[in-house]
Structure 1
Amino acid sequence: MTQHVMTDSGFEIDLDVAVMDDMEVFEKIVAIDKGNVMELPALLDLIFTRDQKAALYQHCRNDAGRVPISAVAQEFGKIMTGLRDAEKK
């Protein structure tokens with residue numbers, strides 16, 4: 001089942017909610033939660049399709065043409081919060 005999520009900054013994505021019931025995804029989330037932010041790219045690869053990840057990067061791209069890590073991390077957090085909130089409904 002897919003869930004549509006829209007963040008407060010206007011990024012929209014449809015995600016397969018089954019991806020959240022995956023041990024590899026869970027391990028990456030735990031590692032990031034423990035401070036290993038180097039796992040973020042691998043986590044994004046597990047959750048998003050290539051096109052979804054590219055759209056996220058484009059959404060986070062700044063005026064200098066760069067994709068700040070902090071912007072991607074913040075937007076990813078909002079996406080996960082949106083998924084969690086949608087599951088509660």
Structure 2
Amino acid sequence: MKPMKKIDYEYQLFFLDCMSQSKAGIYARCEEIHIKREIKSSFDRILSGNKKLEDQLSNVDNVLEEVYRYVKDSGIEKVPIDTLVKRWINEM
């Protein structure tokens with residue numbers, strides 16, 4: 001499966017899981033929803049035409065969750081998500 005389709009699929013599964021929760025559950029996960037949406041958008045921009053990166057990402061299980069954990073663990077709130085995604089790719 002192509003990496004962008006894989007990331008889209010992962011996001012759809014995540015989003016459907018969130019929407020199956022109560023309103024309070026959705027509200028509790030709103031930050032996670034926002035960050036994962038930003039990560040998905042970053043990959044849309046970064047992956048366009050980058051065959052080498054696509055090949056690298058095709059070997060990673062659950063890309064969206066791994067990048068989300070990296071973003072959360074970085075503890076840098078003022079750094080744009082695009083920058084953190086690029087750092088994760090460079091460290092991969």
Review point. 1, 2: which one has mean count of other Cβ atoms within 10 Å over residues 3-10, as calculated, at 16.6?
Key: 2
Practice item. Consider the structures 1, 2: one of them gives 20, 17, 12 for semi-axes √(5λ) of the Cα gyration tensor in Å as calculated from the coordinates. Say which. Key: 1
Check your understanding: Upon calculation of helix-only ellipticity at 222 nm (-39500 (n - 2.57) for each DSSP H run of 4 or more, over all residues; to 500) from the atomic coordinates, which of the structures 1, 2 produces -24000?
Key -> 2
Practice item. Kindly point out which one of 1, 2 the value 28 was derived from, the read-out being relative contact order in percent (Cα under 8 Å, 6 or more apart). Key: 1
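Rule-based calculations on the coordinates, nothing more; no lab input. No experiment lies behind these values; they were computed from the predicted model shown. Cβ atoms are built from the backbone, for glycine too; each structure is taken alone.
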